[in-house]
Structure 1
Amino acid sequence: MRRRLLLVLGLLGLTLSLPGQALAYSTSTGFGTWEVPITDIGALGSPRTNVIVKAFSPGMNPVSYLDAAWAQGQQVVVYFTDTVDYAKGTVYTTRVAPWVSQVKAHPGLYGYLSVKEPSWSGISLGEIRALYSAYKAADPAHRVIALLGDVPHFGTKANPWATGVANMLWVDWYPVTYSRGYINTASTWFPKVRSYVKKVTPGTPIWLMVQGHGYRPGDRKTPTSTQLSRQIRDGFTYLGASGILFQVWNNPRYDSDLKRNASLWAAALRIVSKVRAGTY
């Protein structure tokens, strides 16, 4: 009966917390914002997300970025783009240590993003483990994070999750489309991801990256504030997410992003405020 009711609600586009299906969020839920230029760190508003995710390419200075973020009470997850070649599907572990040596002692460092959506480029489990080992050898103190999409194939050979991969899992999920509306598959796939992680790497925190952008060539439509809230509730309810990441603050290639959508960003901050107050 419970499954039937959930199915009906899904078809109607509704979300309901049924007995035994309590939301997993708490007032300690983490929040992050993806790709914030250094000049925009102070413009994120209040209540602020507490983590910023930033990619760094050769020639960029991660320390100055960490300084600016820390001055605003933010920590940074750093991603070093030259450590992975997605076009070739290979990793460069020897490039990890020189980057890490620049940032590992900084109080504004939250951790390292080692790999993004490896299944789409054929990066193997062995390569992901090699990256993890390289980061841990260079800095045992900070967390290493892996971002995986393609949740229907999570835990398979094509999209592997295992020990020695990461200390934290991020899952990305962009369900708001032009062609199909809001894709209602969280209740199907998220519990499978959650149970797999619990079985294989117990205690691993999972954060969900939610869609805050629009990109017509990729069939992604900018969410409404209601759809943004629904993504977050689905993450808490079905994935057991202990953190939420907003994708994306700034990306000129997209049709829209959170920087260009003040009302959607304001809705995101209202959600942050309610979660931290325990009233969401």
Structure 2
Amino acid sequence: MRITTLTNSKNITFVNSMSEQIYSFRDPSFNPHQAYYYTLLMQIDAKSFSYAIVYDNDVLAWGANCDIAELTNPQQLAEELEAAYKKVVVGLSSSVFTLVPDVLFSKDQVANYARLLDVKADERVLAQSLDSQNYIIYKADEKIIAAVQRFDLQNVVYQGKGWITAAAQSKPGAEDLYLHTENGKAEFLYFKNGNIRFYNKFDYETEGDLGYYAAFVCEELELTPESVQLKLSGALKPDDKFTTSLRRFFPNINYFNPHLLNVPAQIDPQQILTLAALSLCASSEVV
């Protein structure tokens, strides 16, 4: 394992191993004893998590690809995870979910909705409001739920809620199709008259996979790729093979890069977009 520290007034450390790259950052002004002024944002996947500590829209500390074991038994991140924060927002990742219109949602029917998710014995179903018109019902591993209970389940939201909220606030037009890529997942989002018309997530590996799903979504929405304004965010870069392939079919591509938090110049805002967008999420009741 090789550790490289970029030394300046605000340090970022990169820890490289054969299978992963771990990032961390801490502003010199960060003080865990003043955490009651701070907000803790966390984004949790099946095997790792990311976090950001925010004060007055400034990112004071950040970590990515952190070991999930730190949630239940903090060692390296004890200062960060055991402090008493003013606010905590925890985003849980899930590839299996369904949306239910608010007017049709009932707590008493959650068990019936869950039948659509093929829930295993070691999984738990969560239901909460996604926006003013939809509830999202999704499943998560019981071990992950147990790990985040220390932060209070009322502070847990669906991981994509912040990104969806940021997109809604950007006043999307009738030709705007949002595509966010992260950890081999492609999320597509489309609004009609300011309301969610389509939202889904797909696994992809190749540029062919991504192009197929983009074309499929356009067909479902009765949109032509030539007319779509494809708004990218996340892992795709302007000249990488995925974006280059998409440009063959989507001539109108630009990046969705809302200013959500003040991040140090060494951190690409796209790298922490979904994490930063959790700052837009208020606590919501978890069923």
Top of 1, 2 by Kirkwood radius over Cα pairs in Å, for residues 31-158 alone, largest first = 2
ask   = Thinking of 1, 2, which structure, once volume of the Cα convex hull per residue in Å³, for residues 199-254 alone is computed, gives back 82?
value = 2
ask   = 1, 2: which one has helix-only ellipticity at 222 nm (-39500 (n - 2.57) for each DSSP H run of 4 or more, over all residues; to 500), as calculated, at -9500?
value = 1
note = Working back from 17 (relative contact order in percent (Cα under 8 Å, 6 or more apart), computed), options 1, 2, answer is structure 2
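Each value in this text was obtained by applying a stated rule to the coordinates, not by laboratory testing. All values derive from a computational prediction rather than experimental measurement.
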